[in-house]
1. Have a look at P, Q and say which one yields -24000 for helix-only ellipticity at 222 nm (-39500 (n - 2.57) for each DSSP H run of 4 or more, over all residues; to 500), as calculated.
2. The value 0.97 for Rg/Rh (Cα atoms, Kirkwood Rh) was derived from one model only; which of P, Q is it?
3. A value of 2.6 was computed for distance in nm of label points 7 Å out along Cα→Cβ at positions 28 and 76; which of P, Q is the source structure?
4. One of P, Q was used to compute distance in nm of label points 7 Å out along Cα→Cβ at positions 4 and 36, and the answer was 3.6. Which one was it?
5. As an exercise: relative contact order in percent (Cα under 8 Å, 6 or more apart), calculated from one structure in P, Q, equals 26. Which structure is it?
Structure P
Amino acid sequence: EQLVPTEAYSLIHQQALSPLLTRVNRLLALYIGLDPTLPKTMLHTHAILGEVLSFRLVRETILRQTGWDRIGKQEYEIISNTLKVHITLLLDGLR
């Protein structure tokens, strides 16, 4: 739906994505002191979410690059800690 949106995307966006993104955007805006209605704030929100989503979208690449055969509890912890560090750096850098 992202690459070639159909009519269904409007419904998906309206009922699922927009409410979620609006909440995350407000939280980010509060933390970094920007107006949540500014495109700049919205794009920062998408950039941070993109970092998280990238681990899901490139799962096979991560497995091959790291030499892991699966993402189990230990691997999940490594990924989670990496994301925490990156997101903290990003958020603090935006303040």
Structure Q
Amino acid sequence: FFPEDGYTKLDVARYYQAVAPGILRALRDRPTTLQRYPDGITGEWFYQKRAPKGMPDWIPTAHITFPSGRSADEMCPTEEAAVLWAAQYGTLTFHPWP
């Protein structure tokens, strides 16, 4: 996932597991945009504003309206498992709404 440093997606998940209490204080119950790197840090990345297809039913969402007037459901992480699920999807950065 980080080829020059040798870190894998599993390493990223373990990191998020270690910092889960802190990250959940920042993310809990807040709509969150995911910054995803599906092919690792050297590949293309994108902002996942809408809840990804295939996201488990147990991860809550919030319906939000963007400044453009369009709307979507975004994930609202409430537990460590949701953060780890996002990490396995290639998420490196979480961007919660205020």
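1. Details: P: -24000; Q: -8000.
Answer for the origin of the read-out: P.
2. Values: P: 1.04; Q: 0.97.
Answer for the origin of the read-out: Q.
3. On the way: P: 2.6; Q: 1.4.
Of the structures listed, the value fits P.
4. Working: P: 3.6; Q: 2.5.
That value comes from structure P.
5. Numbers: P: 26; Q: 39.
Going through each structure in turn, the value belongs to P.
Rule-based calculations on the coordinates, nothing more; no lab input. For clarity, every value in this text was computed on a predicted model and none was experimentally measured. Cβ atoms are built from the backbone, for glycine too; each structure is taken alone.
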